[in-house]
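Okay, got some structures for you below.
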Structure 1
Amino acid sequence: MSERRKFIKKSLLGSALLVPGVSNAFVGRQTNQLIGEKPLILSTWNHGLPANAAAISKLKETGSILDAMETGVKDTELDLSNLSVGLQGLPDREGITTLDASIMTGDGSCGSVAFVRQVKHPISLARAVMEKTPHVMLAGEGARQFAIAEGFPIEKEELSPKAKEAYEKWKVTSQYKPVINIENHDTIGMIGMDKDGNLAGSCTTSGLAYKMHGRVGDSPIIGAGLYVDNEVGAATATGLGESIIRICGSFLIVELMRQGRTPQEACEEAVRRLISKNKNIKDIQAGFLAMNKEGQIGAFAVHPGFNFAQGTLNSNVMVDSKSHF
């Protein structure tokens, strides 16, 4: 894993992930610092770097932190090399790719979709649920029918070439076991704050590879994979969804910040709580990102290997998170 991470770092340094006015680099540093810059955007894993770049570009264009949160993760939903987000993601045990997503603003507005098939951008569908329905969550066929009614293109249901190859190999043994930090891929969770201190967040995933058909993780569950409150701050999660759902991870972090904890302290407490509530922790990876109203950030994971992208109007860098073990 250490050699692979060195390779990823070198690849990122050499890749063209630039947008006008936004620099990109890979650095490791402490995460409990006061950034002091607004706007500020955080997103999970290596794919957060181009996602941040897209979000920052959109924020410059429209000034809307909500637009930025949607646009940023849409970039990841289209990344054909990513097998854990979007329709190119690895399928469930039946060979079907199903998607989850959520979006939220600091005034409490939120929307999500779960167990969705054939929709290229579930994050945009989640936003439509938020803005055009009286509901917070739509799931399965109902979510797909809503997508059709709203004019979303319905894609042909077929596995991407990489996903199909992986699925055929998996069927030889048909054994399921979570693999932590695999390919530095997982849910992308993104949280951001505009120049005026308004907060928003987004989260999107294709879920666990080879999951039971119908399984839903933490990403579309408000308070688990994502929570945003303009009075306090925002948090998002990545990793094994079941472990995060058990502690309402993102809501927990925001409430701890409300009580006076720093984002770093809140993320570390959430990880301790998660460890105490889950068995076989050696096989479980989960990581949290948080920011408060002052622009102070936090990041912490169960195991080493979790990193995130930190973006402002003038920079966009990768940061290694600390971990419990």
Structure 2
Amino acid sequence: MRVSIIGATGYAGAELLRILLGHPKAEVVHATSESHTGKPLSEIYPHFLGLFDRPLESMEDIERIAEDSDFIFIGLPAGHAMEIGLAVADYPVRIIDLGADYRFHDTAVYEHWYKVSHSHPNAERVYGLAELYRGAIKEAKIIGNAGCYTTASILALAPLVKDGLIDLDSIVIDAKSGVSGAGRSAKLPNHFPELFDNFKAYGVATHRHTPEIEQALSDLCGTPIMLQFTPHLVPMSRGILSTCYAKLADGVTADRVDESFQSLYKDEYFIRLRGRGAYPETKYVRGSNFCDLGWHIDERTNRVIVLSAIDNLVKGAAGQAVQNFNIACGFDEKLGLTTAPMYP
């Protein structure tokens, strides 16, 4: 399949290129960057030297790129993918957006949280969290790749919500991310002296991934869910650990919780069930498309606590995009994604 990457010099775009270069059924035909147009990608990212030395293009002629591509991957900030989607709507090319423009069923929710007017509200789109929306992804023209915090949190809570094992009004998510999730552009809070030896919360009660988590969990149970989500920034380059809390419903046992996770994920290659009492760690999934899950039952408070670890740039972005690409093409879902995690 001929694929193009719009926004190849962001962290997610570069990670996507790294994965696609090793994919046996994908040929990268275009890679764009508006800030580095004309420069070889290996000049921006020397780890690509000898692997991808072609000059970066501009996306100004997006119609030509669409004509030349079976799939376009978009790794741009919110508000840009919708313009591309609108411009190529009449072309047979399919889109996988790593940003937020096509993640929401209701564009009014997107507009409220992202403060951006949606220019392509009637686009037929599917939410791109492979384990839960696989059937719809197969035929989708536009796939809104799930976000990083959202992937870790939704996968942690999905079995409990789907099987009605928790009080839906009691969900609290406390998540921590490496700084690559903030993107490659220079920002004072991410400056080394500000970040190193520090640990902080941000976006309390306002983070844009909140409604995305609520949407997917509401889809699972058929009831609108409102939850508490608080993200934190930790001084590491990549990885997310999401700790999710909820009150168990009356009569729910620890064994029933175990059964719920096994039932939903027993056939999912990229979901690794560490089991009850386990402590997933970000280092055990680094550079991989795996999501490691462990859970604990606090009998004193009647709460279940689920721990979820992913690499935010892989399962939380580029790897998930390739997993969705594989599903959409009818390939083996694992194609290009079976590299073991990097350790240490």
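Read-outs throughout are calculated quantities, based only on the coordinates presented, and are distinct from any laboratory measurement. Keep in mind that what you see is a predicted model, and the values were worked out from it rather than measured. Cβ atoms are built from the backbone, for glycine too; each structure is taken alone.
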Check your understanding: A value of 1.5 was derived for distance in nm of label points 7 Å out along Cα→Cβ at positions 156 and 284; which structure in 1, 2 was it taken from?
Key -> 2
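I have 24 for relative contact order in percent (Cα under 8 Å, 6 or more apart), calculated from one of the structures 1, 2. Which structure is it? Don't skip to the end; give the middle numbers.
Values: 1: 24; 2: 17.
It traces back to 1.
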Study note, to complete from the structure: Comparing Cα Rg over 2.2 N^0.38 Å across structures 1, 2, the largest value goes to 2
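Out of 1, 2, which one gives 26, 23, 14 for semi-axes √(5λ) of the Cα gyration tensor in Å, for residues 92-251 alone as computed from the coordinates?
On the way: 1: 27, 19, 12; 2: 26, 23, 14.
The correct label is 2.
A value of -1.27 was derived for log10 I(q)/I(0) by the Debye sum over Cα atoms at q = 0.23 Å⁻¹, for residues 204-315 alone; which structure in 1, 2 was it taken from? Walk me through the intermediate numbers first.
On the way: 1: -1.27; 2: -1.52.
Comparing all candidates, it corresponds to 1.
Please compute FRET efficiency 1/(1 + (r/R0)^6) of positions 52 and 124 (r between Cβ atoms, R0 = 30 Å, to 0.05) for structures 1, 2 and give me the label with the greatest value. Intermediate results must be reported in sequence, preceding the final value.
Values: 1: 0.95; 2: 0.40.
Sorting by FRET efficiency 1/(1 + (r/R0)^6) of positions 52 and 124 (r between Cβ atoms, R0 = 30 Å, to 0.05) in descending order puts 1 first.
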**Study point:** For 4.2 (distance in nm of label points 7 Å out along Cα→Cβ at positions 60 and 260, calculated) the corresponding structure among 1, 2
**Key:** 1
Check your understanding: Thinking only about mean count of other Cβ atoms within 10 Å over residues 140-147, which of 1, 2 has the largest value?
Key -> 2
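Looking at structures 1, 2, which one was distance in nm of label points 7 Å out along Cα→Cβ at positions 68 and 300 calculated from, given that it came out as 6.3? Display every interim value, and only then the final one.
Numbers: 1: 2.6; 2: 6.3.
Of the structures listed, the value fits 2.
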